[in-house]
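Taken together, the values in this text are just the output of simple stated rules run on the coordinates, not laboratory data. A quick note: this is a predicted structure, and the numbers were derived from the prediction, not measured. Cβ atoms are built from the backbone, for glycine too; each structure is taken alone.
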Structure I
Amino acid sequence: MLTRREFLAAAAYAAAAARLHAKGQGNVRVALAIPSEATGPQMPIDFVGLSYEVQQLSDPTFFAAQNSGLIRQFKALSSTGVLRLGGNTSEFAYWKPKPDSPEPEHPPVREVTGEPRARYYGVTAEAIRNLADFLQATGWTCVYGIGMGTNTPSRAAEEAIFAAETLGNRLQYFQIGNEVDLFDRHLRDPKTWSAKKYLEEWLTLAPAIAARVPAAKFGMPDVASNVSWLTEIADEWLSIQSPPRVPTLTHHYYFGGPATNPDVNIPNLLKPATMQKVQNTANIATAAASKIGARVRMTEGNTCYRGGKPGVSDVFAAALWSADYSLLLASNDYSGVNLHGGTGKSVANSVGGSLPGDALLEANGETPDQIAAHPHPFYTPIATFGSDYTLEPVAYGLKFAGSFSGGTLLKTEFSTKLQAAGVNATAYAAKLPGGHTSVIILNKDAAADLEVELDFGRSMGGVVETETLQAPALDSREAHITTSTKVGSLKQGKCSVIIPRATGLRLTVI
């Protein structure tokens, strides 16, 4: 007997050929010409990434070679991804090189709703050694977060030495400080804290690390939302003599929040204005990065801050959002995207001890068993259910976008043309490493099917293969990526496809 997942996959295979040439009744119709030259940004092979709280390291068995279930899901998401360790809890970690190493003294911290409580934990040598084995097993690399809020230059350098020696070529760079633009809430004096003050303090920590780890590289400033800090830092950077090596400027992004906010809903998540705000942020970030010869990476983000919102963050709409969001950043020359997640406990601790989404479900009358059926946190790309790990819808969207990794984006006006036609859809194209041309069309519209005539140029021939990102509905807790057999050929360089409402389709000419 077929499982539900197998049934959906079989149905998708059967539907693929029909979609390729079907003529819709009352569909929105658009013609798109595919540029022949790959003149856009190159999407790095390690574009796909995940973000976890540093507190996850307090359990040395989590990122470990023995955790085969988690390794399997990392590899299913990407064979060459980037694991970022950071989050709010990184500011309350301390380096514990030996089991009997004493806990250091800590400066006073204001306890604020939504921020982690001042509960400290050690990052041990065992945890970092296990992390190295985990990275080796997955094929991933690491952005290693070191706290700034309660740290000292000497302790930061000691931790960095061990991490660099142990992780070896699996270490991409260090990140010092997490959401530093929000330090004035609980970690620094709100009257004096600023981007300039942050940079002054960062320049006591990073050089201390670089002096002990000469090959050290850094990402910065890892702001929560105030990307103007990237501009201020880039302007100051040119006056710094012999600065540490910074190949990446970093920031975070959450669509909205918290879960109790009624504006965090599926229509708002998927509407074009949401991506326009993303584009505005990218314009500021990439302009700052270009001043110092760096690229930008979105190192922590997701649909809804403080753990996500049930019914939005853990459903198929989040898959379409993450695919669109990732491809938009790739088309703006970002080096990658790290969607935040982890265990419910680690993320809850990072935001004060509880997830607002749980209170929302309780208020809506869900039973404890019903609440437990949701992933915790609600936005996590990889969920933990007992000893099992599963890819969540938001991860499928990231994986779908990641099919362009290693390719070169083609500059197009696809999304503008699609939206001008009256459908909520976006499209991207790339020349893949093997030379094949691939197009991703995301129909985010809840009502309208989309018929697209693709023109690759009369000289282009070949067989068309399709891949579909789909689920029963936008609010479905399921998501699937299904690859068809070779379903058709170009005729004079053209083909017509139907992309049903709330569906993503990738076509590759092979």
Structure II
Amino acid sequence: MMRKILLIEPPFRRLYKESYSLDRYPLSLGYLAGAIRKGTDWEVQSFNGDFSPKCERLRVGYLTGKGFQNYLQNLQDLSSPVWRELKAAVAQAAPAVVGISAKSQNYKSACLAAKLVKGLGREIRVVLGGPHPSMIRGGVLECPDIDVAVKGEGEQTIVDLLRAFEAEKDLRGIHGIVYREGKEILENPDREPLEDLDSLTFPHETAKDVLIDFDEYPLAAFRNIFATRGCPYNCFYCGSRNIWGRRVRFRSPENVAREIKGLEEMGIASIHFDDDTFGINKDYICRLVRAIQTHCPGIKWSCEIHPRLVDEETIDLMKEGGCYLIQVGIESGNNGMLRAIRKNITIEEALWACEVIKKRGIEVQTFFIIGFPEETEETLRDTYQAIKKIRSDSLIYNIFTPYPGTEAFEFCRERGLVDEAFDVALYNHQSPVNCFCLNMDLATFRRHASRIERYIDRKNILNRVRRSFSRNLAWRLEERGLRGALREAARISLGR
């Protein structure tokens, strides 16, 4: 058997606009590629079908307007450039197995990618992994072009699968999969979560050898890392616990520091922690920051943190250790809504946390979600006011989406907000047809949503201009000396 596997991230952003891009190496592909190279003698390549070298900043208003129409059209037209590019990558790689990573929002795209693969050869085995199959399990095999679905973490599962394919063995003994056997769909027991996270290969170590078009990527595409897996929180809308579990597993701080050191040696000056919430507890945050200070004293880094973990001492330590940006998930500006979604914070606590961070010269990026099932016009107005009030350097906006397999989906299904015809391709965090509110129709919700979207686009653009001005002023201070720079600042402020 030809021992070649191609790992694919299917297009999603690029379906909205060719120049919208996931301009990073997906960690899922990186970890899988490392596990395959370490545990088998298979040749592995990875392809990010959502990457474009012509990366353009996303605009919320475009995503919910013309971009959404482009997205729907590209899901119908497999002759469009993005699909031709993916098909060519598969043909060039000539794999025996293709692994596709799927979230709920790009599941339709993953199915189309599988269809293109099977069009090149029905004998090519297609394995689907990622959050979506972890949440709906055998449901993904309704797509006739998918042969095996992986539940949960896939590093050991993919190694076991490739060994079984190679030896033409039965798949019944492989934990963590759902698969076809003739006309029957069989589900094996779940695989236990990986305990020793330090045993994983660092994604950047194999990227140059396995990533198609590696030289087209900016260095920043490799700056994302995980320090933990699992999230102890229990937010109503989140599917993380279906994938990683609520029990948190930690990498050793020294192991994380070794990965960062390797990224520094590539020329990367700043990294981002992709953990659901950074550190989880203050003891681990302290030990991790100290390890970064000891082994990578010049690195700058960013993360997402729960507001309840914010205090002056912790943020001072993070600042001292090189943290320059912190993301804060706030979601709603209404305390009743925050209780309903089990966010375990108040808006007052969230605003205070952002102030603590800002006062230490750290940039703040905030997340908001609108359109929860119990949302009302009043709660939307509260969120709009919070967005206007908060001292945030950038805002990330999402529309509530009940993904299959989550508690939120069942809540909506039981109340008639979703039905059997629910199509995951139509509903995502920027979809203008989303409305899963008990108290509002779509027209009313869109009136409020459009106002919030316009404001967020304006605020994000203004904040980028302000940051650019600050950087330019700092450059002039260095180049011209203090007196000349002050004259220059005065000239700019007067519009001369």
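Using FRET efficiency 1/(1 + (r/R0)^6) of positions 170 and 402 (r between Cβ atoms, R0 = 25 Å, to 0.05), single out the structure from I, II with the greatest value.
Numbers: I: 0.85; II: 0.10.
Going through I, II one by one, FRET efficiency 1/(1 + (r/R0)^6) of positions 170 and 402 (r between Cβ atoms, R0 = 25 Å, to 0.05) is largest in I.
Tell me which of I, II gives 20.8 when you compute mean count of other Cβ atoms within 10 Å over residues 130-137. Mind showing how you got there, number by number?
Numbers: I: 20.8; II: 23.9.
Corresponding structure: I.
Work out the source of 20 here, i.e. which of I, II gives that when relative contact order in percent (Cα under 8 Å, 6 or more apart) is computed.
Values: I: 20; II: 12.
It traces back to I.
Taking mean projected area of the Cα convex hull in nm², for residues 34-97 alone for each of I, II, which is largest?
Numbers: I: 7.0; II: 6.3.
Answer by largest value of mean projected area of the Cα convex hull in nm², for residues 34-97 alone: I.
Assuming -13500 is helix-only ellipticity at 222 nm (-39500 (n - 2.57) for each DSSP H run of 4 or more, over all residues; to 500) as calculated from a single structure, say which of I, II it is. Don't skip to the answer; put the middle values down first.
Details: I: -10000; II: -13500.
The read-out was computed on structure II.
Upon calculation of Rg and Dmax of the Cα atoms in Å from the atomic coordinates, which of the structures I, II produces 23.3, 79? If you can, show how the numbers build up before the last one.
Values: I: 22.9, 73; II: 23.3, 79.
The value was obtained from structure II.
Given a computed value of 16.2 for mean count of other Cβ atoms within 10 Å over residues 50-57, which structure among I, II does it belong to?
Attributed to the structure labelled II.
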